[in-house]
Structure I
Amino acid sequence: MDDRTEFNRLFWHSRRGMLEIDVMLMPFTRYHYQSLSPSDQLAYRRLLDCEDQDIWEWLRGFQPPSDESLATIVLKIRRASGDLGVT
């Protein structure tokens, strides 16, 4: 599979069952994913395998993921989305 096809697949996988998650993940995927390090790209793909409720709690800062690489990518997504509660 070529890079563009893989990216398109990832972009659509970023579309979740909750609009609140979509508005954070889809722009992040479109504008930031390709500039991430390979380890952060892997963490992002792992994040997409998580349950929507967990992703929602992490993205809103209700609780951090226990996995350090997921916590790092969640923080990057929150910063990219303009979350003012993130320092």
Structure II
Amino acid sequence: MAKPEISRFFGIIVALLYNDHSPPHFHVRYGEHQASVAIDPPALLAGSLPPRALGLVTEWAVLHRDELLANWERARARQQPLPVAPLE
């Protein structure tokens, strides 16, 4: 199944996988970099991002924690996750 994109900002693309494994997390692409980031608390689980991009992703995840957790549950149930506002 595809990774539904839920947000995009400053060249960073955020997506979720359907029925993904715990802990609750999302996937990030930034240029040639890819990473998995935990939702609560935001933390790099796998992969790598430049420090500035990781800081932006972490800030965004803190601001949208509840939406991300709700989307995690939607994706686990194989429902389309909802868009999350980008970092501005």
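Work out which structure the value 0.96 belongs to, where Cα Rg over 2.2 N^0.38 Å was derived from one of I, II.
Label of the originating structure: II.
I have -19500 for helix-only ellipticity at 222 nm (-39500 (n - 2.57) for each DSSP H run of 4 or more, over all residues; to 500), calculated from one of the structures I, II. Which structure is it?
Derived from the structure labelled I.
Any idea which of I, II comes out highest on distance in nm of label points 7 Å out along Cα→Cβ at positions 3 and 75?
Result for distance in nm of label points 7 Å out along Cα→Cβ at positions 3 and 75 over I, II: largest is I.
Readers should treat all values here as calculations from the given coordinates under stated rules, not as data from a laboratory. In this text, all values refer to a predicted model and were calculated from it rather than measured experimentally. Cβ atoms are built from the backbone, for glycine too; each structure is taken alone.
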